[in-house]
1. For the read-out distance in nm of label points 7 Å out along Cα→Cβ at positions 87 and 175, a value of 0.6 was computed from one structure; give its label from 1, 2.
2. Given a value of 4.0 for distance in nm of label points 7 Å out along Cα→Cβ at positions 39 and 279, calculated from one of 1, 2, which structure does it belong to?
3. Upon calculation of FRET efficiency 1/(1 + (r/R0)^6) of positions 111 and 311 (r between Cβ atoms, R0 = 30 Å, to 0.05) from the atomic coordinates, which of the structures 1, 2 produces 0.80?
4. Here distance in nm of label points 7 Å out along Cα→Cβ at positions 119 and 383 has been calculated and equals 3.7, so which of 1, 2 was it run on?
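Only the coordinates and a few stated rules stand behind these numbers; no lab work does. None of these values were measured; they are calculated from a predicted model. Cβ atoms are built from the backbone, for glycine too; each structure is taken alone.
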Structure 1
Amino acid sequence: MMHFGFIAPAFPSHFSALQALALTLIARGHRATFFHQADAAGLLRDPRIGFVPLGGSTHPSGSLAQSLRRAASPGGPFGLKRVIDDLALTTDMLCRELPAALERHRVDALVGDQMEAAGGLVAEAVGMPYVSVACALPVNREPGLPLPVMPWSFSQGARADRLYETSARIYDLIMAPHRRVIERHSRAFGLPVRGALHECLSPQAQISQTVAAFDFPRQQPPAHFHAVGPLRSSASDTSLELDLRQDRPFVFASLGTLQGQRYNVFRKIVDACRRLDVQLLLAHCGGLSTTQADALSVPGSIWVTDFAPQQAALARADAVISHAGLNTVMDAFVAATPILAMPIAFDQPGVASRVVHSGSGLKISVHFASAQRIGKHLERLLAERTFAMRAAVLGNAVREAGGTARAADIVEATVLGAPVRRIEAAI
């Protein structure tokens, strides 16, 4: 039996994906423990997973909710700077407190989210085997590819290369506070100096929730890079209990767990669906008040709820309107449901660009989207079957990628030194 430590940014979607992997390892006889600030314990849903609170002095109770609110709506440049400062403070805290905590709790190996540099830095510093997991788009850099946080479409040639390189330099300048923390701790640990997330990845095994057929074409993926598709628990999604009419299209809409407070965006989505005479299930994930939700609802046509059984809703939907969160997009592929992407933050612009590139959907700016423009895009998705057909092809690639079980195989093989079986990319 091995004891695996899990390190991830305290975002619901990241904890959810890694929790599925942790539970699979637990079912195989191992132990799994997450390490983070005390508030992050609330993101875990199964008591079999251990949790060790850290950062009591720097990340007191209540601070996570404030950080999540800033991340969901950073506002202007000063707000964005505060979000980056939050990331830097968390990495600093984990680098300071993790080494002793891992030794105290006798952890054998680490599973670290790519978006938290502390996992790789600390594992390398203490000589512990570790696996990097891309719960969002992979941060692995490659010439000729835009960073995952950028909205650029894929193109080849000198002009595209200059665009990608310039935007990467700007991104690195913006991330300077985080870079300084990574540099300082890599020096303190006696490691080669590095300063960015992609420089803190495991040289042993890297796992991605994407599939190669969805990502932009990578020419130089590491030999130990494994695209396994979404990490999900074995529990089946509950059924969708709506009295839907069969003669009218049905659309599912969600902006994810952090963006559900955007009432004005939801209002436009509702107006677009009413104009098209389309049935709509809208999940705001607790972001709206009861009064706001009631104002959007239309009996027998527009249903508004806090949380919905996403996989069941996508399986029934003729299209999905999404913030382009990677989890929703992967689930949409499995359901062969075309996507209208409305990216807001994080890697969502990059995911949306890949949705368009893959032919599985369309994208629209959340900042400039009117009800009329949303309706026009949605009308195309419902009328042109090629979007659903391409989503179905990607869904087959996701099913064949191996998912959580294969990720657990890779983690076990990495720690035990066994060879990892590779799966050829589906096209």
Structure 2
Amino acid sequence: MPRHIGIIAPPLPSHFRALQTLAEALVARGHRTTFIHQRDAARWLDTDSIGFHAVGHDSHPPGSLARTLRLAAQPGGPLGLRRLIADMSFTTDMLCRELPRALDALHIDALLCDQMEAAGGLVAEASGRPFVSVACALPVNREPGLPLPVMPFAYGRSQHFLQRYAASEGIYDFLMARHRRTVAHHARAFGLAPREGLHGCLSPHAQISQTVPGFELPRQHLPAHFYHVGPLRPARQEAWQPTPSLAYDKPVVFASLGTLQGHRFGLFRRIARACRRLDAQLLLAHCGGLDHRQEEILLNEGASQVADAFPQAAVVSRADVVITHGGLNTVMDALVARTPLLVLPIAFDQPGVAVRVQHAGVGLRASPRLDGHRTLSAILERLLTDTTFAAPLARLGEEIKAAGGVSRAADISLEAFKE
């Protein structure tokens, strides 16, 4: 059995959070775990039980992660998207160059590799170490007849849908050309079979997803070693006691746009106004993205409580509706609590998450850019009053409960590491 497990992930808080939970489960079973990335990424770990090893001292010095996070939060138009893809490629290149030495120096026996960082799979395969791929976001596994997770397309089997999926895949690959070249270059340099893109760097031993089949679009061709385990969450969740001002005879709406999008004051303002129209109590978490003046404005506009953060699982369980940008962690928390969702997708796989929320019948979507507070209010009213969401939410809640979560993910990982 491995004594030391390395963890490779993009330096994003939601990905580190999910993988930290899995790492802690492995530590509890007697194993040592270490995240490996640029120095700034250590900020996303909040425990001393997991190690961190910094690489990229010259190319990714302290302070450089801020630029990556700015690009991820607001990629903007085509130029901004090109910069983000270039930054992603730059990081993958750095990890491919520096990980081999780091793994040897740390005596790493096996790896947990986030699907969104190709370097983990490439270096693990090249070094002969067993590795497990983890989909902290929507799985990147490609399948004919399904849209890529970054695409906002509804599911359909007609020729029209199939042509749209194929065309959008070609556009995506064109936009990702720089990253694809980086992956192909290092595959050649490591003496591996040719491959391009994230989907070509997945584990032949085990692949783990935070989703469950009932939430996904219909898949037919996942590998036998692919496992849906549901959300990777600690067994104990932080408790939360509602303030006395929170009335039990009025609906409660919880809104969060995640760590990267918490600065979107204008969108939060529309949400607050929408809740005020319904006399709904809004609990709004901005993850440090707003200042005190903006918090006060939102309270005046209709929010009941505005905070940097709430104990999310507890608040989602108390809420009657969850408003989210479509981050998978928040969506899965809502499904566990059987709380309907209003998704306002902004970037990355969030449009794909919104599609799956609607396809599963557990919520609705709206435009974060175009829909005003009156439209948001009408959608919220439907989510609060329409009982048709209850049955799909109950079904998915039971499916997630049976999926096994972090304990099953740890079992699968350790079994794969024996190979």
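1. Corresponding structure: 1.
2. Structure of origin is 1.
3. 1
4. 2
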